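Some structures are shown below for you to check.
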Structure I
Amino acid sequence: MPQILITGASSGIGRATAELFLATGWRVGLIARRAELLHEICAGHDRAVALPADVTDATAMKTAFDQFGAPDVLFNNAGLFGPSATIDEVALEDWERVLSVNLTGMFIAARLAFGAMRARGQGGRIINNGSISAHVPRESSVCYTTTKHAITGLTRSLSLDGRPFDIACGQIDIGNAESPMVADLKSKQPGLDTMSVDHAAQSVLHMAQLPLSANVQFMTVMATKMPYIGRG
C-alpha cells in the first residue's frame, strides 16, 4: 500500500488532497497544528493517521515522521500568506513568522522525508507546494512571494541531490484554488476568478502516481481566467 505524508492537512488544498488519496487507497499521514480537524478527517478511515504537529517544530515533526514511518511521497504543503502590505509596513516579526512556516517548515519536512527515503533505500518523491507567487507576485505580498520563490530553489536542489537515491522532487504551482487563504482574498476582491481545491488535489495525485523513473518537475494548475497570463 503506497503511503503519503501531507503537511497543512487540516484544511484547504491539504485536506482535499488527503481525502482524495484516502479515497484512492493510500495510507495517509496528516500533519497540522489543529488536532481536532485532523481527527475529523481521519474518522472512519483505518488508513489515515492524525499527526498533530507544528511544521516549524523540528522535534515534533521528527516524532510525527517516526510514528508514521518512511513515506513514499511527501506533499510539502503547509504555508501562510502573512501581512498584505508594502515592505515598509511589514513588521519584522511578521516577516519572520512567514519565513518560519513557508520556508523553514518546508525545509524541516523535506529534510526528514529525504533522510527517511534515503535510509530505506527504495527512493521516494517530494512534492513542494510552490504557488503562482513562485513566478509572479500579487501586490503587497512581499513575505509570501519571497518564500515561494525560495521554494523553487529548494525544489531544484532536492531534485539534483536526490538523483543518486531515486528521490524525485517536483513542484506544483497552484493559482486561486478555493482554500481559506484564497477565500480571504476573494472577500476583498469579489470578482476574483477561482477554481475548486479538488483540481489541485487531482494534480498532486497525478504527480504522486508516476513511477520514480518519471517526474513532473514543475506543474501550474490555476483558475483559467486569473490574471497570470498577459501583460499591461
Structure II
Amino acid sequence: MKLKKINEGLKESLIENGLVEANELQKETFSTIKSGADCLILAPAGSGKTTTIVINVIQQLVKEGEQSPRALIVVQDKDKVLEMLEMFEKYGRHTDLTVFGVHDKGDMDYDKNYISGGIDVLVGTPNKLSNMLSTAGYNVNRLKMFIVDDADPMLRLRHETKIMRISNSIVKTQRIIFASEMTERIESLADKMLIEPFEFDFEEYEDEDEEEEGEDENV
C-alpha cells in the first residue's frame, strides 16, 4: 500500500490481504493522523473507516510497548468489537501488538485480569468501557490515541455522556471521531471532545471506490 513511511510489517500484512492501494479516505487522512492531531472524519458506510482506524493504530503503536493500553477505541456493540479484533489480527500479523476487546456481555473480572497482564489496544462498547473506568479496569495515562468509530449510532443511543466521561478522564492524547455525516450531535461531540481538529468530509464518496475496498471495509 502506497502510504508515506508506512511500517514495513504493516505493509506486508496489507499486501498479504490484498490491500495494495490506499483508497481516498486512507490517503487523505494518513499523514494528519500520523502527526498526532485531533481529527473529525466524515465518510459514508463502505468507505473503509474501520480499516483506516486499524491501519493508523498499528502504524502509530508498533514501535514501542507499554504495560497499559496505548490506544482506546469505542465501537457500537459486540459485533463491531469482534469485527475490529479480526481486522487487527489480519493486519497486525507482522507486529507484536496485543489487542483485546470488551463488550456488554463479557465477564468484568476476566476482562480486568486480562488487561492487567498488559495490552496495547483496547476496543470496547461505551457501556463496558465506562463501567470498567469506574472500577479502575484499565489505565488511561499512557494512551496515545482515543478513537470513536461510527459515532452516529452511538449518539442516537444517547452514549455521548459515557464517551465524554472517558475522554475527560484522559489528560493528553490524540482524539479522533469517525462518523457518517455531520449532524447536530456529531458537531456537539466534536466541539466538546476535540482540540483544534482537522476536519475531513468524504460524504460524496464514489461508489466505485467503495467497491474496491471489499467486504472487510464495510462499516
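What follows draws every value from the coordinates through simple rules; no lab data is involved. As the structure is a computational prediction, the values presented were derived from the model and not from experiment. Cβ atoms are built from the backbone, for glycine too; each structure is taken alone.
Where does the value 1.3 come from, among I, II, when distance in nm of label points 7 Å out along Cα→Cβ at positions 139 and 171 is the thing being computed? It must be structure II, since only it matches. In terms of relative contact order in percent (Cα under 8 Å, 6 or more apart), the structure with the greatest value among I, II is II. For which of the structures I, II does the calculation of FRET efficiency 1/(1 + (r/R0)^6) of positions 19 and 179 (r between Cβ atoms, R0 = 25 Å, to 0.05) return 0.60? Going through each structure in turn, the value belongs to II. Using distance in nm of label points 7 Å out along Cα→Cβ at positions 43 and 195 as the calculated read-out, with 3.1 as its value, let me know the right label among I, II. Attributed to the structure labelled I.
When FRET efficiency 1/(1 + (r/R0)^6) of positions 75 and 99 (r between Cβ atoms, R0 = 25 Å, to 0.05) is computed for each of I, II, the one that comes out at 0.75 is I.
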